[in-house]
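So, here come the structures, one by one.
What follows is calculated from the coordinates using simple rules that are stated; it is not laboratory data. Values in this document were obtained by computation on a predicted structure and should not be read as measured data. Cβ atoms are built from the backbone, for glycine too; each structure is taken alone.
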Structure P
Amino acid sequence: MRILLADDQPKVRQAVRLLLEQEQGMTVVAEAAEAESLLVQVEQAQPDLVLIDWGLQKAAGAEQFSALRQACPHVAVIVLSAQPGAEEAALAAGADAFVSKADPPEQLLAAIRSTG
């Protein structure tokens, strides 16, 4: 599975990348640190899955998330967030799954496997 990581925190991207690199069949093909470059990264990397920080989308507005879904409807999207209450909003916006940043790593891996 080809995965794009989108989070404005380098340490979060690094930790998730390390986790995914240990899993067979999962490859991080690109990273985005801001919402403005996300669509370009998705179009260039052609991932199967986008792991995106919900806060990254809020910075650019809900229309950015909608634009991602419209431009790449085949791409699975899992939203990550530390914000309480973000799950309902993310799923309502079209995310395929939601994982809290406070959840154990196994929760994220299970969500990824369920989308593949």
Structure Q
Amino acid sequence: MVRRKKTTIFLDAKENSTVGDLKKMIEGITKKSPADLQLYNKEDAVMDDDKSLADYGLTAAVAKAQQPAEVGLAFRGDDGAWEELEKTPYSIPPELPDVMKPGQDSVAQEQTVA
């Protein structure tokens, strides 16, 4: 999973793919040249194009479909400077109403019977 600001891109890559390969996949979606893309690992350090995803700990053991690994993405601006890495946090869902919480059915039934 590649994240930049409010955008999340889900990609399927092998752990022996290079960071450069990943940039080419992103190019197909964003239409930005790989030279204008900068990827960041989970420690928010810049990833080297020649290294594999496994070199950064992105293996099948830790990156699964139900819990994908996260890579940060930044673009190079028109002035040649890199934008700051920004990943907008996901929203927090509202709390469930009491009637939808697990275990509340039996409490409601007991109150109606009594």
Structure with the greatest value (metric mean projected area of the Cα convex hull in nm², set P, Q): Q
Which of P, Q leads on mean count of other Cβ atoms within 10 Å over residues 19-26, largest value: Q
Comparison of P, Q - label where distance in nm of label points 7 Å out along Cα→Cβ at positions 11 and 75 is highest: P
Read-out FRET efficiency 1/(1 + (r/R0)^6) of positions 3 and 99 (r between Cβ atoms, R0 = 25 Å, to 0.05), computed value 1.00, structure in P, Q: P
Highest-scoring label, criterion being relative contact order in percent (Cα under 8 Å, 6 or more apart), among P, Q: Q
Distance in nm of label points 7 Å out along Cα→Cβ at positions 35 and 67 derived as 4.0 - corresponding label from P, Q: Q
helix-only ellipticity at 222 nm (-39500 (n - 2.57) for each DSSP H run of 4 or more, over all residues; to 500) from the coordinates reads -6000; which among P, Q: Q
